[in-house]
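The structures come next, written out as structure tokens.
Derivation of every value follows stated rules applied to the coordinates shown; laboratory data play no part. In this text, all values refer to a predicted model and were calculated from it rather than measured experimentally. Cβ atoms are built from the backbone, for glycine too; each structure is taken alone.
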Structure 1
């Protein structure tokens, strides 16, 4: 697969909820997608921690990039959408940046499964998401 990071970033800039909240595609290979965000005041919840929805959205962006990589790179015209996901919040962060790292566990014709690990810039694992994708016919 011919991966063009700028082409991928250009496609996913249309994921406006993620991008307008400061989330970016850091790096992409067939085996691993990395997305990140610098933590800002608007990412905080009422208690001062990072809002779970912000963490989830970062993980969801990494998942979306990874499961649609072949489509964005022109290898298929089939879109993959989220079918289900489960996220476990493990620890709060004292860091200033979060990173979501996506790896593919299984990829079939219509069902795919990805594990997304979210860690901070201090090396602490903050959350883990397991996401199932469904490729539309």
Structure 2
């Protein structure tokens, strides 16, 4: 569990390197974390989570997940995350982040029990701070 004196660890799961770069700088500018993990697809993120289960300081507190990625997309990640989440040792708040305004994507994400909220790219410093604050 996160202690009040420790800023949350944030994970970005997105195949778009430009988004990851801009989001990292935006999050750093908001001064809401000291550690940002980055993964190019859901498979990489799942491997990391499983490989570090039980090591609470290495696991993210908040995860920003893209929908459309190669190999393991956001929906597949959520299916597989459901199977491993009990082994991780701490809750992880998941926010779906996408440039899609497709009502089907928005509704599916908002109705998914593992997704805290759906956020449309680009994400502002204020929005990142608000979402991380909600997850605390």
Structure 3
């Protein structure tokens, strides 16, 4: 890694801006009734926020992974087991909304109530992580 060109603050801000945009997009998708996309974008927002946290804590580039539990661990932040459990559960929204063989089953599960409940949990996790920044 070329540390001369690596600006931690600028990189953290990059991931934070992306996370905020993706959370707003998730909220818009929820309002529009595009439930699977709301959850997918919610996952992406949390992922980017964890990458910002990892960069801030380690002073290195964010790991190239979509795994929220792995990113949490790489952040070197002490994260409660309950939050790790939530992050692991959010992985469903990335995998099942992305791969065709799982997609239709997932879409059927994404009723308004299911999505609203999970978006509330995504936002709770998001806010918890953001406070660590």
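Once distance in nm of label points 7 Å out along Cα→Cβ at positions 37 and 61 is calculated for every structure in 1, 2, 3, which label goes with the largest value?
Once distance in nm of label points 7 Å out along Cα→Cβ at positions 37 and 61 is worked out for each structure, 3 has the highest.
If distance in nm of label points 7 Å out along Cα→Cβ at positions 69 and 125 computes to 1.1, which of 1, 2, 3 did it come from?
Here the read-out was taken from 3.
When helix-only ellipticity at 222 nm (-39500 (n - 2.57) for each DSSP H run of 4 or more, over all residues; to 500) is computed for each of 1, 2, 3, which one produces -26500?
Answer for the origin of the read-out: 3.
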